[in-house]
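Enquirer: Some structures are shown below for you to check.
Here, each number is a calculation from the coordinates, and none is a lab measurement. What you are looking at is a predicted structure, and each value in this text was computed from that prediction instead of being measured.
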Structure I
């Protein structure tokens, strides 16, 4: 599994677990808005990712971002830190 796919799986699991969204509803092309997340949930998501994945909470996401795009950005950022 490549870094992007691994990051996607981690993010999808975090979203599913924290926001009680069935994992099968979360695909790479799924926008955060499609998951009925609101602006408060975006802040919570950043904090969850920081806690669970060690990713900085200043993650810049919008409701229009899709999960795959977020995973790709984070995979690149993590690779740059390594």
Structure II
């Protein structure tokens, strides 16, 4: 699975305003994977839709990746200090 994504890279996606991180999670047994990107906020995510679609198309066009779904989640971070 990593080989399927090794030539794709993040490219301009990593330079997108509001981009925080990208993670590739792979099940070594099944070969299934999840790519997770984190954005500063919903506006940054929406602004980068073209770049993210281009990366998906690049991976799929190689014939080794199948996109089964695209999900959007909101994460709320809170900071708690313990005494």
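Enquirer: Given -8000 as the derived value for helix-only ellipticity at 222 nm (-39500 (n - 2.57) for each DSSP H run of 4 or more, over all residues; to 500), which of the supplied structures I, II does it correspond to? Don't skip to the answer; put the middle values down first.
Expert: On the way: I: -19000; II: -8000.
Of the options listed, only II reproduces it.
Enquirer: Could you tell me which structure in I, II was used to calculate log10 I(q)/I(0) by the Debye sum over Cα atoms at q = 0.16, 0.18, 0.20, 0.27 Å⁻¹ as -0.52, -0.66, -0.84, -1.65?
Expert: Values: I: -0.52, -0.66, -0.84, -1.65; II: -0.68, -0.83, -0.98, -1.51.
Label of the source structure: I.
Enquirer: A value of 27 was derived for relative contact order in percent (Cα under 8 Å, 6 or more apart); which structure in I, II was it taken from? Provide the component values of the computation, followed by the final result.
Expert: Values: I: 42; II: 27.
The structure behind it is II.
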